[in-house]
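Coordinate-derived values only; no laboratory data. Here the structure is a predicted model, which means the values were calculated and not measured. Cβ atoms are built from the backbone, for glycine too; each structure is taken alone.
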Structure 1
Amino acid sequence: MAVSIIEALNIIDQNILSNITTEFIDIEDSLGLIVANDIVSKVDLPKFDNSAMDGYALNSKYLLNSLKTQKEVIYAGNKTLPSLSDAEAIRIMTGAPVPKEADIVVPIEMIEFDGDFIKVPSNFKSGANIRLMGEELKSGSVCIKKGEEINSYSIALLASQGIEKIEVYKKPKVSIISSGNELKRHEDQNIGSFDIYNSNTPMLKARAKSLNCDSFSIATSSDEKVALKNIISNSLHSNLIVTTGGASVGDKDLTKEVLLELGMKYLFEKVDIKPGKPTSLGIIDKTYILILPGNPTAAMINFELFGKFIIQKLKQSSKPYHLIAKTHISDDFKLKSGKYSVILGYFDGKSFNPTSHQSPNFLSPLKDVNSFLITKPEIDKIEKDENINIIMLDGISESLKIESIFVF
């Protein structure tokens with residue numbers, strides 16, 4: 001019996017356990033990887049009191065005085081720091097260390113010059129235009145938490161701490177297998193009149209790679225049990241195997257039969273969703289098996305809804321859940337009621353625009369899709385001004401109210 005979408009997501013949330021080990025890696029090579037332990041800062045940020053702009057450093061108690069200027073200029077990177085006497089000011093550049101006697105920096109455009117002396121406005125308070133030592137980050141505090149995904153700016157933060165290597169979880173290994181005698185590889189230019197190019201395997205391999213997995217496309221399998229069994233058996237080193245095709249009840253749809261013979265146990269079998277009802281999830285030893293339909297749109301939708309979630313759990317990310325955005329639809333949209341349905345579209349920052357073709361075997365609309373919505377069986381129309389929930393393809397979240405996956 002098919003499970004509901006919510007049941008399928010809950011099963012993934014509660015049952016996907018990762019046995020992926022860790023490794024130490026150079027920070028420059030850590031982009032997209034998940035941090036295995038809290039990372040503690042080694043130095044204060046800023047490391048010392050420094051100027052937030054070009055100007056003159058002075059003590060605020062002399063604001064009403066005519067201040068003598070030193071001839072020196074303090075630059076970022078200076079090895080020594082001059083001292084200030086009473087009623088003195090010194091030229092300072094952005095990022096340069098502030099003398100301990102100074103507690104404000106006055107912007108140069110607000111200075112009145114009179115030979116070697118300056119006058120400054122009196123409306124500055126102590127601390128003005130000075131970035132204080134440790135005001136951003138204190139030495140010994142956690143700067144990146146376990147489970148966070150490293151991005152370009154995380155790497156900048158790590159570099160600012162003098163950190164060379166960090167401990168991260170290794171990338172999940174994902175194998176993509178498509179079955180069907182009619183499928184030919186895209187580089188094969190000599191195909192029969194009724195053969196078709198295999199688009200699912202390159203699509204899902206690329207998507208898994210974009211989710212920072214080590215993804216492998218396995219040679220397209222024919223609809224023969226021995227060949228299919230050999231290919232799957234040789235892929236059980238992976239953390240996740242994704243199959244497309246051979247998932248329904250046709251005479252040549254052998255994928256599930258072969259998987260059961262290899263010892264697969266179902267976590268769920270079939271989902272009440274349109275398109276993609278044959279979608280199923282199982283496990284052989286420690287390898288998870290996501291079984292997807294062969295139609296490209298159906299495969300894409302169910303990979304985004306379930307496969308991405310599985311991968312985020314395997315990665316041990318602290319943000320494994322789908323990102324929900326609230327918006328409205330660009331125009332009235334009619335659909336056939338009676339099923340839980342997925343509508344693909346493009347969110348332009350203002351509204352959700354459904355794709356013109358929603359057929360499960362259409363491929364060309366997918367390149368423009370960045371989001372989708374899920375309707376309940378009783379819904380046959382979404383009106384233009386109604387507030388709706390959509391799921392973003394590239395977003396992730398720390399938490400998810402499961403009911404919010406539906407359009408409303």
Structure 2
Amino acid sequence: MQDLKVLYITSWFPLKNAPNRCVFFREQIVLISKSLNVSILEVETVPIFKIKKIFAKNSLKVEKQGNYNIYRIQIYRVPPKRMKLRNKYLNKVVCVNYKKVILKEQKFDLIHVHAMWPGGLFGYFISKKFGLPMVVTEHASYLESLFRKESYKSNIEKIVNQTLQFFAVGSKLKKMFSNFNIDNCDVIPNFINFEKFTYIRKRTSNDDVFSLAIIGNINSKIKGPDVILKALNKVVNEYNCKSIVLNVVGTKRLDDEFIEYIAKNNLDHNVKLQGYIPNDALPEFLSNMDALVISSRKETFSIAGIEAMATGIPVVSTRCGGPEDYIIDGFNGYLVDNENYEELAKSICKIIQEYDKFDLPEIKKHAYNNYSHDAVIPKQLEYYNNILSKE
């Protein structure tokens with residue numbers, strides 16, 4: 001399928017001040033570029049005073065990366081209440097730049113959008129005007145609320161009607177599509193580049209500290225910061241496991257309420273802020289951890305869980321959505337009820353006490369067989385082929 005040309009439109013992408021922001025979108029596209037011709041379109045929202053010539057050719061920036069191009073169009077914010085004006089403006093900006101610049105460089109066979117909003121709207125404009133088939137992979141947990149909001153409803157309906165195939169990254173997300181009577185949706189999970197994960201955890205009896213990792217902005221309520229800190233308090237002060245250290249990745253500073261909670265419960269030596277770790281350095285970091293915890297209230301996938309298992313370490317998670325698809329109780333971790341910090345604490349202690357029961361190479365093997373680029377990309381290519389054969 002090397003002759004197939006696909007334009008990927010990503011709703012979120014890395015920024016200078018947030019280099020790890022949804023970096024896995026781009027990583028997945030780079031991996032699939034080994035099998036077909038790809039380009040990426042990113043539509044960046046910036047303050048209006050930063051855009052000099054909105055409809056001119058130079059409002060689109062082209063960045064060449066290896067064997068693919070990244071096209072970035074700049075737009076300015078228009079309030080959702082002015083949706084008709086917003087659509088007219090966005091349609092013109094996206095389609096003018098697509099026709100004047102992108103189309104002259106390459107003609108595409110298919111559009112693949114990552115995250116329906118707002119990328120699906122840009123895909124809709126191009127698909128409708130230039131007659132390209134469109135598919136959408138959904139990642140977002142907030143999508144259900146957009147389906148219900150009147151200000152977004154008409155645009156969501158346009159995207160749904162224009163999309164030939166939806167992919168949900170998890171089974172719970174697929175169920176949400178079913179709830180809105182969208183039946184052209186199948187599960188294709190996120191995947192990672194296993195070539196980066198050459199490390200595997202080798203814990204020895206001489207390791208005095210049990211290193212537990214949590215990845216993401218845990219100041220966010222949806223990530224369950226209160227849940228993990230209450231669980232940690234029970235592990236340390238009730239179950240007397242003083243040797244545990246919670247390594248927080250992706251958060252430079254905790255909110256004051258969490259700092260106060262840590263100090264009040266004498267957990268200062270049990271929480272370590274690691275700040276931002278570059279994506280390429282994450283495999284080595286995880287190989288020095290003993291387990292990963294996901295304390296979220298809602299996750300459509302949580303790719304951190306797969307990255308942890310790619311280094312062979314177990315994952316303990318709340319039943320928050322995505323992790324329920326890949327955690328097998330007792331084999332590669334444990335699942336506990338959502339927001340139940342007491343169960344979470346018990347499961348963390350169980351991992352510590354029964355760590356030798358986990359077969360770390362088998363955890364890694366299971367992750368590779370189900371969530372590696374080698375496992376998932378062929379399924380995606382098969383869908384492309386089937387869709388285009390019907391056009």
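Of structures 1, 2, which gives -11000 when helix-only ellipticity at 222 nm (-39500 (n - 2.57) for each DSSP H run of 4 or more, over all residues; to 500) is computed from the coordinates?
Answer by label: 2.
With distance in nm of label points 7 Å out along Cα→Cβ at positions 140 and 364 computed per structure, which member of 1, 2 shows the largest figure?
Numbers: 1: 6.5; 2: 3.7.
Structure 1 comes out on top.
Of structures 1, 2, which gives 8, 27, 22, 13, 11, 7, 5, 4, 2, 0 when P(r) over Cα pairs in 10 Å bins from 0, in percent, for residues 116-299 alone is computed from the coordinates?
1
Could you tell me which structure in 1, 2 was used to calculate distance in nm of label points 7 Å out along Cα→Cβ at positions 44 and 228 as 3.0? Intermediate results must be reported in sequence, preceding the final value.
On the way: 1: 6.6; 2: 3.0.
It traces back to 2.
Quick check for you: by distance in nm of label points 7 Å out along Cα→Cβ at positions 92 and 148, which of 1, 2 is greatest?
Across 1, 2, distance in nm of label points 7 Å out along Cα→Cβ at positions 92 and 148 peaks for 2.
Taking 27.4 as the value of mean projected area of the Cα convex hull in nm² derived from one of the structures shown (1, 2), identify that structure.
1
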